[in-house]
Structure I
Amino acid sequence: MEYINKYRTMLLSENQNHNLVSRRTLEEEFDKHVQDSLEVLNHTHWENLTVVDMGSGAGFPGLILAMNCPNVQFVLVESDKKKSTFLEQAALQLDLNNVIVDTRRLEEVGQDKAFRERFDVVTARALASLNVLLEYGIPLLKTGGTGWFWKGTRAAEEVAQAETALHLLQARVENIYWYRLIEERDRALVKVVKQGPTPEKYPRRVGIPTKRPL
């Protein structure tokens, strides 16, 4: 709790200078962002794993999960320099030795041999549609690794639209966990399992996954 309170103070202060999270809602919804970030731990147990959080923004869910999983190594990928600088400062001030911040586009990280197929888990919250997230995230996972993707009420629809991406990237949706954040079944966690090596062409070059989703 001490970690969370310190992080909250830092985020509210930094948000006055740089709009990291919507100022209109941050103060009243901070606790909901934290609760939402931690939901994944109700469905899985992480110990001595490597996790890459894609598009970490101001730290939801990556930084929140790092505070709660000290024995797990996190790489937070955030291409926005202001946000990645905040993440670095927060990790330093909170003494989170299990956090590394990477300020690159996800397409670049996915083609970097030092990162490609090296992670046990990939996470993403409020970033892109599922078929796009899969192209970013599945190449980073080891075979047998797991993706956890935070979604809203259209989660099942996004899963259906991601059928081609799942096939091309050798992955499958294992489950959709529905839960309540504000209203009944307003949030979902989509659990994806990687079944085989990712073809070398994925992820495609910067900008293509969002322009021409699989």
Structure II
Amino acid sequence: MSLKDILAEMRSGELYRCDDPELLALQTAALEKVYDFNATRPSQSEERKKLIKDIFAEAGENCYIEPPLHANWGCFTHVGKNFYANFNLTLVDDTDIYIGDNVLIGPNVVLDAGTHPVAPEYRAMQYQYNLSVRIGDNVWIGANSVVLPGVTVGSGSIIGAGSVVTKDIPENVIAAGAPCKVLREITARDRDFYDKNRPVPDRIKESI
């Protein structure tokens, strides 16, 4: 099987062997870019911007990632504009991961698009399959959360810290837990109060 065919299988949701020598060589080249990003100094902001553009399949303007970044590939991740990720973002991007605009990601978050069959015989033969992960616009994912293969998080939603997101989350809700479940909708009251009974100052509300 050609490398082109294997790359197509990786994005098909079908089983494929992940130990092909040509595939591993291509992955190593991608990992070198991630290594270079993690080796930058805090003062090298312009270099980091260039590397982010080179690492990802797409990267919108104003993307900031705190090193270290971990990625299986990097080149299968699509990032929108105004993206911020805190320390230790892990992208298991053996197929496409889509991240929208204005997304915030806390420390130690995993977005996982790669997985393996249940039967150990197939795992021993290096078989895996991949299902795309999609993060909508204006999403906030709290620290130490994991988003599993095939999951979509709807625009405007918040994933609470420490969550394990096993199923799709709708738009404009707060969800948390392991497994992650919807706790409530985001309402007009959340525009008036930023934390329990702490009101949003008028000067901030008027700037929207």
Structure III
Amino acid sequence: MKVSPAKENILKRIRNALSQPVPLPFPQSEGNSSVFMPPPKDLDVHFAETFVQLNGKFVFCEDLAQFRQLFTNLCKQQDWKQIWCPEKATLHALLAGIDPQIVFLSQIPLEQIEVSLTTCECLVARTGSVVLTTGQRAGRTASVYAPTHVVVASVNQLVWDIRDALHVLKERYDNSWPSVCTFHTGPSRTSDIEKTLVMGAHGPKDLYVFLIDQPLP
């Protein structure tokens, strides 16, 4: 194959450059430290502030009893009487004590889902993100079909950065990673059409996080 003189000239210059590498002008600044600030002392406060700025709705609970009370109040305020909870069997102890008029269903036709209640893999404080995977019982459904998604989490699920979240998933799933891992940073939104922000375009319009200051049962 014949090579044109111009192409040969370019290749020659590349070979010469590779044979005589130029040292980095600032070798101590190339990838040796994070571009982000170190984690703050209170991850829960940082997560709450960032999450709320992204139009998320944050509720802090001192214990399980307060969660039950505040969640019941929210259900009555929003007139939620039927909630899809695919992890109902796992969260049985958590849901005990909530107003019996609020019905939790582990199975429901997709078109009837209005509110979903799930746990999460972890919470990323720096970005205000909720990490969900298909390794959870809800799979992909909760973050797509329900107009309102309520996430319940414990403070021990807080991590600082995305790298820390991936480390948590690596330890949890080892080499059997779920097929999908998503970072939900606030409610679903898009501005694809005429740069107009639309909430709830490809997922929940409202995203709540109830953060409990003790481990989930």
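Values quoted throughout were computed directly from the atomic coordinates according to the rules given, and no laboratory measurement underlies them. Values in this document were obtained by computation on a predicted structure and should not be read as measured data. Cβ atoms are built from the backbone, for glycine too; each structure is taken alone.
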Note: Rg and Dmax of the Cα atoms in Å, for residues 36-115 alone at 15.6, 47, derived from one of structures I, II, III, originates from structure III
Ranked on distance in nm of label points 7 Å out along Cα→Cβ at positions 76 and 124, which label among I, II, III comes first with the largest value? III
Between structures I, II, III, where is mean count of other Cβ atoms within 10 Å over residues 132-139 highest? I
For structures I, II, III, which has the highest computed value of relative contact order in percent (Cα under 8 Å, 6 or more apart)? III
Hey, Cα extents along the principal axes in Å derived from one of I, II, III reads 44, 40, 34; which structure? I
